[in-house]
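Input: structures, listed below.
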Structure P
Amino acid sequence: MQTILEAAAELADQEGVHGLTLASISKKLNVRPPSLYNHIEGLGGIRTELAVWGLTSLYEEMAISIQGAQKDEAVCNMARAYIDFAKKRPGLYAATLLKPAGEDKRIEEAGGQIVNLALSVLKPYDLDSVSAIHAVRGLRSIMHGFAALMQNRAFGLPYDIEDSLEMAICAFLAGLDTCRKHRRQDI
């Protein structure tokens with residue numbers, strides 16, 4: 001199974017996850033397409049496995065990036081790790097965004113690990129539980145936006161993209177402080 005997944009991930013990185021077919025995987029592995037069914041549940045099964053693998057790998061890279069870092073540095077490191085993962089593994093990253101047919105608890109659990117990691121990194125900002133979820137969504141939107149724009153080579157101006165990311169994260173973090181102060185005034 002791991003050999004099939006590695007071949008599928010490599011093809012997804014090269015051609016995009018939506019271009020992945022059983023025929024392309026079997027060709028890469030030099031086997032007949034029906035032989036794949038001995039190990040997988042069709043293309044949907046491969047996409048599900050790629051989603052789980054991608055989410056787990058993304059989580060691991062993000063978790064490593066924040067070790068020893070605190071507050072703003074941890075958030076910036078986590079954002080860089082997210083975007084670096086999407087850059088290095090574009091097909092595997094795209095698989096993390098798929099919603100495969102049927103429910104698979106492993107996808108929910110792997111995604112939950114990422115959310116919990118982001119919540120732990122944002123904990124020093126003293127947000128209530130609802131605001132913390134909104135903040136995670138906002139941070140994910142920034143990270144995914146940067147990843148998608150970079151994948152599509154949409155940053156055409158000759159300015160450092162890392163500087164742009166750092167500025168966006170700093171503005172986001174300053175916004176968290178502002179939101180928290182306003183929420184306290186409303187109470």
Structure Q
Amino acid sequence: MKIKETPLKDCYILEPTIFEDERGYFFEKYNESTFEKATGLNGHFVQDNISKSSYGVLRGVHLQKGKHAQAKLVSCLEGKVWDVAVDLRKMSPTFGQWFGVELSAENKLQLYVPRGFGHGFSVLSETAIFSYKCDNFYNKESEGGVLYNDEGLKIDWKLPETDIILSEKDKIQLPFSKENF
């Protein structure tokens with residue numbers, strides 16, 4: 001497995017080594033020891049979540065705040081998504097910056113999104129099944145987020161605006177500002 005830095009502090013892409021033959025393929029999706037040695041970060045996860053979405057669905061930008069903050073290791077098990085991480089840690093040198101990467105069943109990449117980051121994705125294929133490994137348990141009262149089309153962040157979701165499908169919650173998230181985070 002290759003673990004690659006992104007432009008955002010503490011945010012990593014995990015690229016598996018894939019072994020293929022006439023029967024199919026095999027790869028190690030995650031190894032806590034390998035991850036911790038490569039990054040110096042705690043890679044222990046306690047909750048797994050799966051979502052299924054259709055083309056145009058945009059989920060995000062979400063985060064858990066305070067003692068319920070979550071780091072996530074995300075991947076796309078079926079289909080293709082544009083995955084985005086936003087650094088919302090005030091003291092970080094990359095505060096207010098975002099990074100995007102295509103995750104798909106074909107490329108088998110994963111993105112590690114640290115605690116204090118916002119996270120979201122848009123579905124680029126007909127449907128997508130998305131996996132989230134979380135290092136802390138979900139807590140509804142600790143939910144937070146950033147407006148997906150915030151003018152200051154200028155996130156490119158790789159979709160025409162007319163194709164974007166949002167939940168009611170995502171339509172009313174806060175704009176990005178230092179005061180909100």
Structure R
Amino acid sequence: MGLIHQAVNLLFGGGTNVVKETAEVFRENAEAGAARAAGMREQALAQLASEFAMARKGGFDRFMDGLNRLPRPALALGTLALFGAAMVDPLWFAERMQGIALVPEPLWWLLGVIVSFYFGARHQAKTQDLQRELAATLARAPDVIGNINGLRNISHGSPRAADAGDDADVTIDILRPEANAALEDWRKLRRA
């Protein structure tokens with residue numbers, strides 16, 4: 001009895017499980033792997049949130065944001081108004097265009113630089129917002145893929161839907177008959 005006890009202790013005793021530890025050298029522990037993956041996703045999302053966290057804005061910041069939204073609509077509506085003015089009062093429009101013809105070329109260059117920087121900055125801000133939204137969407141992609149694969153696996157029409165795969169515990173549970181009181185009663189009645 002002592003020799004068997006020592007062999008069992010060698011394999012399973014002493015607070016360690018040699019069989020389990022040896023198996024984990026060749027096959028990843030699924031529970032530990034899932035915990036690592038969840039931790040990695042959590043850390044990635046925390047890093048993303050810290051990179052794109054925005055502080056609360058005060059009244060001045062909100063006012064400036066509103067002011068920054070005015071130039072594009074003003075330029076678009078102003079251009080349409082000029083087309084309308086040209087059709088309604090061509091002489092008034094021609095007088096204004098003669099005044100614009102007197103603007104020196106360096107001032108046109110300065111206006112072009114200002115407009116380019118403004119719209120370039122707006123484009124960059126919008127691009128960063130898009131990248132932030134894409135990163136959040138991509139962070140959810142593994143969960144979505146896992147859900148889709150899970151749904152495909154439980155579909156009754158999919159091949160091998162009830163296959164236990166390599167999981168020995170599930171195979172044993174499938175092969176071990178469950179206690180069924182009604183079936184036992186029926187068998188007793190048939191024997192009698």
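Every read-out reported here was derived from the displayed coordinates using simple, explicitly stated rules and does not represent laboratory data. Since the structure is predicted, the reported quantities are computational estimates derived from the model, not experimental observations.
Out of P, Q, R, which structure matches 28 when relative contact order in percent (Cα under 8 Å, 6 or more apart) is calculated?
Source structure for this number: Q.
One of P, Q, R was used to compute Cα Rg over 2.2 N^0.38 Å, for residues 28-115 alone, and the result was 2.24. Which label is that?
Checking each candidate, the match is R.
Could you tell me which structure in P, Q, R was used to calculate Cα Rg over 2.2 N^0.38 Å as 1.17?
Details: P: 1.17; Q: 1.00; R: 2.26.
Matching structure: P.
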